[in-house]
1. Quick one: mean count of other Cβ atoms within 10 Å over residues 37-44 came out at 28.5 when computed from one of 1, 2, so which one is it?
2. Relative contact order in percent (Cα under 8 Å, 6 or more apart) computed as 19: which structure among 1, 2?
3. Work out FRET efficiency 1/(1 + (r/R0)^6) of positions 125 and 189 (r between Cβ atoms, R0 = 25 Å, to 0.05) for each of structures 1, 2, then name the structure with the largest result.
4. Thinking only about percent of Cα pairs over 17 Å apart, for residues 5-76 alone, which of 1, 2 has the largest value?
5. To test your reading of the models, identify which of 1, 2 gives -22500 for helix-only ellipticity at 222 nm (-39500 (n - 2.57) for each DSSP H run of 4 or more, over all residues; to 500) when calculated.
6. Name the one structure among 1, 2 that volume of the Cα convex hull per residue in Å³ of 145 was derived from.
7. With Cα extents along the principal axes in Å, for residues 141-236 alone coming out at 57, 27, 26, pick the structure among 1, 2 it was computed from.
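Just so it is clear, none of the values below were taken in a lab; they were calculated from the coordinates. Computed from a predicted structure; not experimentally measured. Cβ atoms are built from the backbone, for glycine too; each structure is taken alone.
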Structure 1
Amino acid sequence: MSIGFTYLIIGSVVLFYGADWIIKGGSQLAKYFGLSNIVIGLTVVAFGTSLPELVVSLAAALEGSPTIAVGNVIGSNIANVGLVLGLSSLVFPLTIKFTQVKIDLGIYMIVCLLFTYFCMDGEIIRMEGLILFVCIIAYTWFAITHPAKKKDPEIDQINPNVPLSKSLLLILLGILSLSFGANIFITGAIDIARYFGISEVVIGMTIVALGTSLPELATSVIAAFRKESAISIGNIIGSNLFNLLSVIGLVSMISPLESPKEIIHFEIPYMVVYGLVLVPISLMPQPIHRGTALLLLLGYGMFIFQIF
C-alpha cells in the first residue's frame with residue numbers, strides 16, 4: 001500500500017506541474033496569435049487534457065473491449081462539469097461569460113443530440129464515427145477563425161515578442177506530464193483500492209473513470225488559481241466536445257461501438273442536463289457562487305451513487 005501512496009504523491013506533483021506548464025504555454029500562444037484565452041482553452045488545452053480518454057478508449061478498442069469508450073466518455077463529460085467545474089469554482093470561483101461560450105454551448109448540445117441518435121440503434125458504426133471525427137475538425141477550424149472569438153478586450157494584438165517555440169514546448173511538456181501524471185495517479189489509486197479489498201468492477205467504474213478526468217481537473221484548478229477563468233471554462237467545454245467527436249469518432253472507426261440502450265434513459269440525459277446547466281450558470285452574477293459549485297458537486301455525487 002505504501003507504493004500506492006507514493007504513486008499518488010508523484011502523480012499529484014506531475015499533474016500540478018503539467019497543468020501549470022499548459023496554462024502558461026496556452027496563455028502565451030493566445031497572445032502570440034492575438035487569440036482569446038477562451039479559444040486556446042476550447043482547442044489546444046482541451047485536446048491536451050482529453051488525451052487520457054483517447055488513449056484509454058483506443059487501447060480498449062484494440063484489446064477487444066471498445067464499449068468501454070462509450071462509458072468512459074459519458075462519465076468524463078459529466079465529471080468535467082460536476083466535478084471539475086464544481087470543485088474549481090468551490091476553491092477559486094470561476095467566471096463564465098455567456099457571450100463567450102453561447103455558440104460553443106449550442107454546438108455541444110447539437111453534438112449531444114447527434115451522439116444520442118447514433119446510440120439509439122445500439123451501435124455506433126464506422127460511418128457515424130467518421131461523421132463525428134469530421135465534425136471535430138470543422139469545429140476546431142471554426143473556433144480558431146470565427147471573428148467573434150477574437151473580440152476579447154482582455155487580449156492584446158499579436159505579440160511577436162512572445163517566443164512561439166517556448167509556448168509550444170511548454171504545451172507539449174504539459175500534455176505529456178498530464179498524461180503521465182494521470183497514469184501514475186490511477187496506478188496508485190488502484191493499488192490502494194485492491195489493498196482494501198475493493199472489487200475490480202468498482203475500481204473501473206470509479207477510479208479509472210475519474211482518473212481520465214484528472215488532467216481537466218488539475219488544469220482547471222490551476223487556471224482558476226491563476227485567474228485564467230476563460231482557459232478553465234474553455235477547457236471544460238472543449239474537452240466534452242473532443243470526447244464525443246474525436247474519441248468516439250476515432251474509436252468507432254477502428255471498431256464499431258456497442259452502445260447499451262439503457263444508457264439512453266439515464267447516463268446520456270444526465271450528460272445533457274449537465275451541459276444545459278451551464279447556460280443558466282453563465283447568466284447568473286459572476287463569478288460562480290460557491291453554493292452553485294457545491295450543487296454541481298452534489299449532483300455528481302448523486303450520479304455516482306445512482307450508478308451503483
Structure 2
Amino acid sequence: MRISLVMPTWNAGPLLDEVLTAITAQRGVVFDELLAIDSGSRDGTVERLLRAGFRVASIPQREFDHGSTRDRGIAMTTGDVVVLLVQDATLQGTDWLQRMVEPFADPEVAGVWCRQIPRPICQPVLARRIRGWPGWGEGVTTKRLAPGQRLEDLPPFEQLMLCAFDNVASAMRRAVWQRFPLGPRRFGEDIHFGKRAIAAGLAIAHQGGAVVMHSHDRSAWSEGKRTFCDHRNLRGLFGLVGIPTREALDGAILHATKEHLDYVRSLGLPAEAEAKALRWTEDYVKWQCWGQFLGAKAGAKLPGPEGMFYRLLGKRLERGIG
C-alpha cells in the first residue's frame with residue numbers, strides 16, 4: 001500500500017515547523033509521497049515545505065476551493081491511500097499513520113478520520129467541544145448502513161453521525177475518491193464525501209487511537225460565521241435543523257448561556273482569565289445559536305426574495321473562512 005499526503009497551505013507561519021516535524025517523524029508505516037498545494041504564500045511557507053521534502057504545487061489564491069483544490073492535489077499523487085491534513089494540525093505520536101491505515105484492512109472502508117485535541121491556548125468551551133466530538137472513544141468505530149437500510153430513511157441526526165468525516169486529518173482510499181471526488185465545494189467537502197460513500201454501501205471509520213492537536217483562537221463572531229456555513233451545509237445534505245423557530249432560538253440562547261457559563265466558572269480559572277473567558281463565552285453562545293438558526297434557513301434554499309436574502313447573507317458570512 002502506497003500512501004500519499006496532500007496538504008493545502010497558505011501563509012502557515014512558524015507553527016508549520018511543528019507540523020512538518022511530526023509528519024517526518026512517523027515510523028514503521030511512513031509516507032511515500034508528500035505534496036502541498038499552496039495558494040500564494042509569502043511568509044516562508046513554501047521554503048519550509050521544500051526543506052521537509054515536500055513537492056509544492058502553487059495555485060492563485062482566487063482559485064482555492066476546499067473541494068476542488070484537494071482534488072487537484074490528490075490527482076497529482078499516486079498513493080493507494082491519500083492522507084489529507086491541514087497546515088495547523090500536529091500529528092501526535094510516531095505511529096499516527098500506522099493507526100490511520102489499519103482500518104483499511106476492511107475492503108469496504110472508504111475513509112478514516114481521527115480524534116482531535118485542542119491546543120493549550122483554546123477557549124474552555126471550544127476545548128470541551130473538541131475533546132468530546134464525536135464521543136466514540138479511543139478505539140476504531142466503523143459506520144455503515146445496515147443491510148437493506150437506506151440513508152434517506154433515517155432521521156437527519158442519525159444520517160449525520162453515520163456520514164461524519166473530517167478532513168482536518170483524514171485518509172481516503174484512492175479508488176473511492178475516483179468515484180466520489182470532493183469538489184468543487186466551498187465548504188463541507190469532507191462530510192459530502194462521507195455521505196456519498198455511505199449511501200453507496202461503503203463504510204467510514206473513525207480511528208480514536210490516532211490523534212492530532214488542532215484548534216483555533218478565533219473571535220466568537222468568527223465561530224458564529226463558521227456555524228452558519230456548517231448548518232447551511234447540514235440542512236442541504238441531511239435536512240438537519242437544530243433550531244427551527246425564533247422561539248426555539250431564544251430558548252437555546254438562554255439555556256446554553258447558563259450551561260456554558262457555569263462550566264467556565266467550574267474550572268477555577270484565575271479571576272482575570274475567567275472574566276475574559278466568560279465574556280467570550282456569552283458572545284459565543286449567541287453567535288452559535290444564531291448561526292445554527294440562520295444557517296438552516298439558508299440551507300433550505302427558499303424561493304423568492306427570502307431565498308435571495310439568505311443567499312446574499314451566505315456569500316457575506318463565508319468570506320474569509322478557511
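1. This figure was derived from 1.
2. Label of the source structure: 2.
3. 2
4. Largest one: structure 1.
5. Computed on structure 1.
6. Numbers: 1: 122; 2: 145.
The correct label is 2.
7. Value 57, 27, 26 for Cα extents along the principal axes in Å, for residues 141-236 alone corresponds to 1 out of 1, 2.
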